[in-house]
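Got some structures for you, see below.
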Structure I
Amino acid sequence: MKNVFLGINGVRARELFYYLKGGVVDYGEEHSRIYGHSRFGKDYEQGNYPDWDEHHPVHFVGHSAGAQVVRVLQQMLAYKAFEGYGNTSEDWVLSLTALSGALNGTTRTYFDGMRPEDGRSMKTISLLQLLRLGVILYDWVDITFLKNYYNLGFDHFEMAWKKAGLFGLIDLLLGNSGPFASGDWILPDLTIQGAMISNASLQTFPNTYYFSYATRRTRKIMGITVPSSLFGIHPLLFVRVLQMCQWRHPKDAPPPYKGYRWDDF
């Protein structure tokens with residue numbers, strides 16, 4: 001069984017834990033060694049809810065990948081996976097509400113460039129390859145006011161020019177190092193295959209309430225699925241919704257799992 005704590009959802013779960021409790025984010029010795037990044041991250045000197053425990057549990061609301069992250073976080077709490085916190089338990093989570101949660105993955109990943117054959121690797125020519133280059137350059141130039149405005153969450157890979165240098169940048173761009181080389185980024189866990197692997201390692205717990213709200217912005221016209229409204233969808237997202245309406249799993253690629261039906265997604 002795959003150690004679900006080693007995926008990117010485990011990274012985000014750790015960051016969420018320390019964001020609430022306070023302290024220096026500890027990504028874990030094993031994860032840091034396997035994926036080749038610093039073990040420690042941001043220091044939350046003052047947690048946003050330091051009293052958090054089984055007597056002061058939390059209601060979590062997760063959108064899209066956030067729903068996956070909270071499920072992994074609860075599993076880590078149950079397994080007491082946070083060093084120095086031996087009293088954690090699954091009862092620290094009172095409820096988990098998913099809003100359009102990608103609990104079973106999303107076909108959007110394949111449109112962006114993940115290979116439907118394996119759900120782990122990127123197509124050579126794709127939107128994701130362009131975004132990969134943009135992310136690397138954004139972190140490498142390391143402009144403070146931009147990073148303060150929007151941090152992509154890869155600081156623990158130390159891709160900034162002061163650390164990586166020019167040769168480090170070349171290595172990153174060639175795919176020899178960094179999160180995209182190791183697979184320690186979000187899209188592999190958001191494919192249908194990646195979600196299946198994660199779900200196989202996750203439990204639900206009797207003292208936690210679970211809710212999942214699915215949303216839809218499509219309708220059928222003459223048997224064809226199309227976006228439901230020009231005005232109800234942000235213009236920048238309309239094309240992406242239209243693409244998702246038309247998704248069909250490639251006939252020459254093996255299905256993500258036995259019994260897969262494209263219209264379930």
Structure II
Amino acid sequence: MPQAKMTIAEIKHHLNNGTAQEDWIRNWRGDDRKGVRQLIEKYDRHMEQAVLLQKQYETLLSYEKEWRQKGYKYIAGVDEVGRGPLAGPVTACAAVLPENEMFPGLTDSKKLSRAKREYFGEVLKDKALSYHIVHVFAQTIDEVNIYQASKEAMMKSVNGLDIEVDALFIDAMTLPTAVKQLRLIQGDAKSASIAAASVLAKTARDQYMIELAEKYPEYGFEQHMGYGTKEHLEALRKYGPTPEHRCSFSPVQAVL
């Protein structure tokens with residue numbers, strides 16, 4: 001059967017599964033069936049988006065490429081999440097990406113949907129050369145302040161890597177280590193390595209807060225992840241703080 005005479009369902013199957021040959025697609029472009037035209041239009045939009053994501057990711061690799069040309073082979077991106085919440089840990093991750101692996105669509109975790117973060121989180125756990133995630137909890141945050149707790153989490157995440165890195169790309173922080181560092185403001189939107197660390201830290205912290213919600217269901221941690229939403233503040237006033245709340249933060253202090 002000529003490929004142009006495939007059923008619409010067959011054409012859809014091949015386009016969706018990447019099994020369509022180029023000459024088939026050329027034939028389908030001349031098909032007068034409305035359903036086929038719609039499939040080709042959708043396919044073209046998908047391919048345009050794929051090319052765009054690939055270019056965006058290549059831009060995100062610009063610092064990594066520059067430093068690798070200087071001889072820095074193993075570069076760890078370092079980022080933290082959870083400075084602002086009233087409850088739960090501040091979480092940091094250090095991640096080392098393989099040089100020849102591409103992750104189109106990866107970017108700052110704040111710009112990704114939850115589903116996309118979880119997808120990339122699983123991919124990165126599988127593909128990263130090394131990564132290490134650290135939680136620093138409320139008691140330490142209250143003892144040393146959130147800035148120092150964030151730095152501690154970042155430093156521990158670097159020290160927990162199972163390979164020796166040549167350089168650190170860090171989101172808006174300088175760490176007390178002799179390893180060569182690049183401090184990037186909004187680094188999770190500028191460096192693939194930092195973006196990877198931000199996704200891994202965010203997904204790990206979110207999972208922790210979801211599990212915490214099972215222990216303290218009245219606070220709705222699975223919804224706001226510890227941030228000071230109206231619902232969270234109302235629960236604080238009604239039930240008081242948990243051991244996971246940061247008592248040095250003024251909204252928590254107000255109910256003590």
Structure III
Amino acid sequence: MGEATLRPVRGGVGGDPLGEFEVGYVGLDGIEHRIPLAGAWSVRFERGRPARRFPQYKGQKHFPGRWWTATMGHHVGYESWLERDHLMLLDFDPDVVAVASQPFWLFWANEQGKARSHAPDYFARLADGGARVVDCRPVERIKPKDAVRFARTRAACEQVGWDYRVVGAPDAILVRNVRWLAGYRHPRHDLPAVVAALRRVFAEPGGLLAGAEAAGDPIAVLPVLFHLLWRHDLHTDLSTPLHPDTVVTAAVAR
């Protein structure tokens with residue numbers, strides 16, 4: 001079954017006790033739903049289907065694609081390289097346990113009573129049961145109408161207790177480091193004997209390459225080391241470029 005999409009239309013269900021917003025989404029079974037905002041806080045958007053398709057046309061400037069998430073074990077879509085980078089960072093974030101792309105339509109009426117809508121880029125389920133809604137847009141590309149949509153989305157998220165963020169370009173060094181580690185995010189790199197050796201070696205902080213050599217053949221050990229850094233079982237400072245002498249530790253950084 002193909003991805004269903006919801007269109008911004010007038011009307012919809014009534015009786016929203018919060019009064020301003022409705023939410024439209026597509027369940028895993030492909031059925032479309034439109035509900036009051038008050039009922040949306042309990043919806044598992046991370047288990048549904050995208051509420052809108054990514055447009056594809058000749059000459060488009062965006063680069064849509066799909067990212068395999070280690071967090072969920074399947075692909076999640078992105079509509080631009082900026083979205084890809086933030087999707088990767090959500091996948092890397094230990095506080096995120098699930099993520100969905102284009103999770104829902106938010107509907108409201110403007111001051112003139114005209115129907116308006118917005119589909120955020122991502123919905124992330126957090127380990128504590130909360131949620132984070134994300135829109136990706138460089139500050140210099142936020143037009144007045146976009147600012148209104150983002151402001152209304154923030155207001156809706158605040159009403160149901162969700163964190164809402166509008167994010168631009170992330171730190172370039174962090175992205176490069178995490179992208180490197182992401183190459184080793186697949187669980188095939190979880191080799192128990194090597195994992196145990198690395199945990200012993202890095203019980204005390206030490207250099208990345210020296211530690212890999214102490215744990216065994218670096219050719220075999222380094223992929224596991226990078227996997228453990230991705231998984232946050234080993235820790236290092238990712239605000240500076242990774243290099244052979246990067247200090248790694250098994251202790252949680254404080």
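What follows draws every value from the coordinates through simple rules; no lab data is involved. Because the structure is a prediction, the values reported are computed rather than measured.
Looking at structures I, II, III, which one was helix-only ellipticity at 222 nm (-39500 (n - 2.57) for each DSSP H run of 4 or more, over all residues; to 500) calculated from, given that it came out as -15500?
Working: I: -11000; II: -15500; III: -8500.
Corresponding structure: II.
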Original post:
Which one of I, II, III has semi-axes √(5λ) of the Cα gyration tensor in Å, as calculated from the coordinates, equal to 30, 26, 18?
Top reply: I
Subject >> Structure from which 29, 25, 19 was derived, Cα extents along the principal axes in Å, for residues 180-243 alone, options I, II, III >> reply: III
